[in-house]
Structure 1
């Protein structure tokens, strides 16, 4: 038995399992963050809570709007890519229109 060796089979998990595991961990992390944040805000006094929520809305509303705009732009591009829109027909101008070079001569 000196020369006989048993091949070691490494059990690599499937990519689908790893992706699902990452999604579950991400959702668990998000739930924990939301729970901790909710508990922290609800332990404040009513006046302090109103002030905190007002200031948080003022500070983070523009950032959330920009993030939402970029995300919706990505959804728009994805829908255009999936529906195979003919961009040449959509954005083609007639030759009678002036270009920017002809306008700014």
Structure 2
């Protein structure tokens, strides 16, 4: 995928985040695998409040994911990075960074 300008990136980011939100609405969770130092770990983000699924928490999660993805895009593009500024790669990178802190570990391997 070619690098996108910021407007194109935002449009594609919002489209992808909409699909992620729809998935969360349907499944009440989001799973991700992350490789830390050569060890593959699996995590699941849950969106509960008082033990029940809470769409407001899911919505906040998506807004924060958008914010951090835009910040990552701005940093990479301003540094003149040769990285492919693909929204999916950036979203996955952000999720991997926060998974260890806020997601529930599922398994290793």
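Each reported figure results from applying straightforward, stated rules to the coordinates on display, with no laboratory input. Note that the structure is predicted; figures quoted are calculated from it, not measured. Cβ atoms are built from the backbone, for glycine too; each structure is taken alone.
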1, 2: which one has mean projected area of the Cα convex hull in nm², for residues 40-79 alone, as calculated, at 3.6? 1
Can you spot which of 1, 2 the value 5.0 was calculated from, given it is distance in nm of label points 7 Å out along Cα→Cβ at positions 64 and 96? 1
Distance in nm of label points 7 Å out along Cα→Cβ at positions 24 and 56 - highest-scoring structure of 1, 2: 1
1, 2: which one has Rg and Dmax of the Cα atoms in Å, as calculated, at 14.6, 45? 2
Taking distance in nm of label points 7 Å out along Cα→Cβ at positions 48 and 72 for each of 1, 2, the highest value is that of structure 1
For -24000 (helix-only ellipticity at 222 nm (-39500 (n - 2.57) for each DSSP H run of 4 or more, over all residues; to 500), calculated) the corresponding structure among 1, 2: 1
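Taking mean count of other Cβ atoms within 10 Å over residues 16-23 from the coordinates of each of 1, 2, which one would give 10.1? Could the numbers behind the result be given before it?
Working: 1: 10.1; 2: 14.2.
Among 1, 2, the structure yielding 10.1 for mean count of other Cβ atoms within 10 Å over residues 16-23 is 1.
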